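A.B. asks: Before anything else, here is the set of structures, which you'll find just below.
Quick note: the coordinates plus some simple rules give every number you see, no bench work behind them. Quick caveat, the model's predicted, so the values are computed rather than measured.
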Structure 1
Amino acid sequence: MATLTTRLTRLLGIKTPVVLAPMAIPGSLDRTAIAVHKAGGFGFTGAGTDDATKIRIRLQAVRTELNVPPSEPLPIGVGVLCWIADKPGNEEMVLAILAEHPKAIWLAFGTDLSKYVKQIREYNEKNGTSILIVVSATSLEEALQAANEWKVDILNVQGTEAGGHLSASAPPLSVFLIAVVTALQSSQDLPILLGAGGISTGAQVASLLTLGASGAVVGSRFLVTPEVNYAPARVQALLDADLKSTVISKAFDEVRDTMGWPEGISGRGLRTDIIKDEEEGASLEERVMRFHSGEGFRQVIYAGIGIALIKEVKSAEEIVMELHEDAVKALRAAAQILL
């Protein structure tokens with residue numbers, strides 16, 4: 001495998017700048033993160049809505065699977081939905097993650113991420129650990145705050161193409177990333193930059209590297225893997241998707257009663273009957289009833305627009321290898337332009 005060396009690969013000691021997004025698919029995403037790690041990338045799992053006890057059990061299982069001694073950090077990261085961590089009763093969530101010493105913690109979607117940045121830093125100072133801080137930004141203002149005020153280790157730039165939750169007003173990834181790179185080019189302590197949003201191919205990974213990112217965050221591409229183990233109907237819906245198959249809407253959260261997201265945050269997912277119900281003017285009460293009845297195809301299947309480029313099931317290892325090799329091919333092809 002040809003080498004792709006970036007600030008990210010050097011910092012994390014990984015072989016390829018491919019990062020598994022911290023999607024909230026407890027259990028199955030743990031397996032996927034392990035597989036991505038073994039393939040040479042860096043895997044994040046998501047804490048989701050699990051409480052502190054469940055999170056520790058999950059991370060201890062990962063440690064056992066990877067045969068990592070308690071004295072060493074887990075070679076994966078954990079994503080935290082900060083609005084979930086903010087809820088009463090979840091005060092121990094981040095502490096539980098810290099206690100299991102993952103390589104990195106990814107903070108996103110909260111009204112005050114700075115308190116968690118501070119908490120991680122204080123834990124590191126007290127315990128002699130070096131857990132990395134990753135913050136996901138959906139606007140230039142958020143990116144500058146994370147980089148200049150909080151001095152985060154890694155900054156994820158999430159474009160509007162992303163699946164799952166995102167800012168409905170976020171710029172397209174390529175424009176957003178260039179804006180962040182330009183705004184931070186004079187910074188003395190430039191954080192390592194990641195790009196996220198619709199990334200499904202190695203050519204896209206290569207493009208992000210040329211635009212100033214040190215790594216590419218990939219989510220939806222891993223949904224159709226044996227590791228995630230989605231139900232056959234979900235997998236087929238994802239494989240059948242085209243460029244018009246996803247939509248950004250609060251309807252997904254409305255029917256599931258998960259409306260605690262910060263202002264301006266919505267979800268991008270497949271256009272199932274949930275969206276059809278909303279477009280036809282059904283009341284929220286009726287939409288919720290239909291969702292829970294199981295009628296039609298009313299599943300919430302979050303996915304980015306890059307899902308349109310995915311037409312077959314592959315293992316997580318195969319995907320990492322393919323993304324890496326195709327990125328190398330794209331970079332080599334681009335280099336020929338200079339000859």
Structure 2
Amino acid sequence: MTSNNNWRLARFAFVYFNSQASIFLIPELVSTSSYQGIAGIVFGSLLGLIILFYVVYVGKLQPASSWVTFGNRIMGKGIHGAFVVMLLAWTVYYASYDIQSFVLFFGTNYLKGTPPWFIQLIISLVILYVIRLGARTLVYMSDGLFLLIFATTLLITYFYAENASVQMLPAFFHYFDQPTFFSNTMATFSVVSEWVVFLFLAPEFTFGKGTFAKLAVASVGNSLVLLSGWMFTLLNFSPHYAKQIQYPFLEIIRGKIDDGLLENSAPFMIGVWTASMLIHCSFLIYAGTKCMSYFTKGKGEGIIVPSLTLVSAGIAFYYAYHLSVYQKHYFSFITVLVWIFIELIPLYYGIVAMLRLRSKKWWSEQT
């Protein structure tokens with residue numbers, strides 16, 4: 001049963017990370033890296049595995065409890081409370097990015113002329129419904145969605161490879177710029193290392209033997225999707241034109257529609273991506289709800305969920321009418337550093353726990 005749960009968590013992780021890495025990170029890497037992206041993607045992904053290790057380690061300390069519940073025994077009540085507040089703010093703010101991404105994607109491609117607030121309202125209502133289903137339902141929903149994403153990824157990769165200019169391949173290995181490598185590594189790391197929210201899966205799901213290995217498989221799989229997407233975007237559109245494309249996958253699909261292919265399946269592919277984005281955004285709000293419940297002693301979740309969703313939608317509403325501010329914040333390197341600081345929270349707790357576990361007396365007192 002534990003092995004089945006581990007694979008289920010791995011499928012959930014693949015779905016959770018895929019929506020961000022495949023759609024939003026690839027254009028960012030293309031615009032900043034030109035041909036130099038392989039090293040940054042690989043190294044950033046390897047750093048992400050370190051965070052995953054500490055997430056699983058911290059989760060194993062008390063498998064039947066959520067980190068937000070027992071974290072104060074590791075760091076102390078004051079420091080733990082500060083980290084919970086930061087994580088709460090991060091999840092709500094990050095969810096606003098997801099909502100704004102929905103507005104930009106559908107508002108510029110399929111719902112032109114539709115007021116942003118209307119799209120945000122619909123998305124917020126869906127998020128509220130999904131969150132009320134609970135973490136277990138979210139994870140189980142991702143089971144079927146994983147197969148659909150895997151199939152559509154293979155199909156799009158095939159179409160990518162079909163028209164790729166393979167003569168450009170040598171350029172990937174004959175150029176290196178250290179500042180570009182650093183920025184690409186940090187950008188990749190910030191997106192593929194959101195493992196901290198997985199600490200909120202307990203007690204519905206527990207981390208045990210084999211959890212790290214299974215989640216690492218999902219992480220490597222997402223990294224391969226990211227790497228192939230970045231590479232084929234350059235091979236299909238060239239570095240200069242690729243920098244001007246906001247959604248490379250969508251351009252490939254449009255090209256096949258113009259060729260008479262995918263005419264009926266394109267909306268299906270967009271629907272699959274939309275579902276994965278909803279899971280990503282909903283789980284962020286779910287994690288934020290658990291953070292807020294820590295301060296309310298588990299009371300008032302019926303009010304907390306819509307309140308946090310409303311705050312995220314409000315931030316997205318502001319960004320919808322101030323796109324220059326949104327672009328500045330979204331692509332800021334300071335934002336990347338803030339993301340990394342938050343995502344390193346399991347590392348902080350893991351190191352302190354390792355040091356304190358040397359004292360068996362300390363751990364027996366805490367448990």
Structure 3
Amino acid sequence: MVSAVAEVAANVLLPVVEETAQEGVPRSHIDELARSGAFGLVGYEPGSGSGVSARSVVWEAHEILSAVDPSTWFVFTQHFALVKGLLKSGNAELRERRLPSLRKGERLATAGFAFLNHPRPPVTAEPLGDGWRLRGRVPWMTGWGLADLAFIGAVTPDDQALFVLIDCSAQGSRLAAVGSPPLWAMNATHTAAVELRDVVVPADDVISLEPRKAWSLAYDLENANSHPAVFGHLRAAADYLIRSAPRAGAEYEALGHRLAEEAARLRTEAYALRVELPPEEGVEERIAIRWAVLDLGVRAATACVAATGGRAVQYGNTAGRLAREAQFHLIQAQTGQLRAETARAMLRRI
């Protein structure tokens with residue numbers, strides 16, 4: 001699995017990564033990943049003699065893709081929210097109907113649900129017969145225009161978190177992108193604000209319903225962990241610094257190697273916490289490590305800009321892209337707990 005993903009990354013994604021970052025992720029990139037088997041990552045079981053775990057395969061694949069082409073990676077990773085939701089769902093008929101094509105990448109999914117962690121979620125669900133009517137606006141939906149299906153969260157009148165599957169093409173104008181400012185980072189990911197205008201979801205397409213408080217707790221515990229994508233970004237930054245050394249100076253080669261060593265140390269610590277402890281343990285340490293990883297990514301990207309000079313401010317330049325992506329990872333990680341850790345860590349330094 002890892003070698004197949006790496007082959008697509010090296011032969012398909014890498015040669016055009018700067019064009020992709022400016023022009024947008026093409027569906028052909030997604031199709032190549034599907035042909036490689038990458039959409040079967042969740043639930044993939046390595047061979048008994050491989051010596052690797054299923055989790056390590058997933059983490060390595062995400063690191064490779066985010067290092068080589070973060071825009072394609074981000075569209076790709078949205079897909080797995082629906083896959084995981086179906087695997088845990090009590091709706092066996094829906095799982096059997098939808099999961100096979102999703103795991104082959106024949107149909108691409110996107111997702112919108114993180115807003116359920118906000119005090120007043122912008123998407124609501126009202127009972128309608130044995131189904132639901134959804135209204136509101138998903139602030140960020142990645143892969144819009146590429147995705148066939150959507151995994152959508154909504155809050156019910158009694159503060160339950162409802163998750164449903166929506167067929168994007170079947171909704172017409174009831175599910176539509178609305179005007180929003182362009183993104184200054186990861187703008188190639190086809191991310192849009194999407195309105196749900198009285199979208200009716202039958203009971204057959206309901207994935208789960210649970211107390212929002214319980215969902216929010218689980219969400220915060222998961223997001224205390226460092227994300228493989230940031231380690232991918234650090235790989236890319238270290239490689240860039242080493243390659244820049246002949247022009248920028250020998251110090252940048254030394255810096256690239258030092259960065260790789262520090263990233264490896266943090267990676268080992270972060271993944272060990274995931275493997276060795278249940279999610280509710282070591283939360284403060286997980287958050288502290290996640291902040292350290294994100295901070296290292298920002299500093300590494302700053303070094304890439306310094307090694308490059310004025311060209312870094314131009315679109316199409318790798319160092320400038322790495323700098324924008326470092327800030328994107330920091331923004332994406334901003335749960336309340338990480339926001340507090342950011343302030344604490346900065347206060348300790350100043």
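A.B. asks: Quick check: -11500 is what I get for helix-only ellipticity at 222 nm (-39500 (n - 2.57) for each DSSP H run of 4 or more, over all residues; to 500), calculated from one of 1, 2, 3. Which structure matches?
C.D. replies: On the way: 1: -11500; 2: -26000; 3: -17500.
Derived from 1, not from the others.
A.B. asks: Of the structures labelled 1, 2, 3, which one yields 55, 53, 40 when Cα extents along the principal axes in Å is computed from its coordinates?
C.D. replies: Matching structure: 1.
A.B. asks: In addition: If you rank structures 1, 2, 3 by volume of the Cα convex hull per residue in Å³, for residues 179-322 alone, which sits at the top with the largest value? All intermediate terms of the calculation are to be shown ahead of the outcome.
C.D. replies: Details: 1: 147; 2: 200; 3: 157.
Once volume of the Cα convex hull per residue in Å³, for residues 179-322 alone is tallied for 1, 2, 3, the winner is 2.
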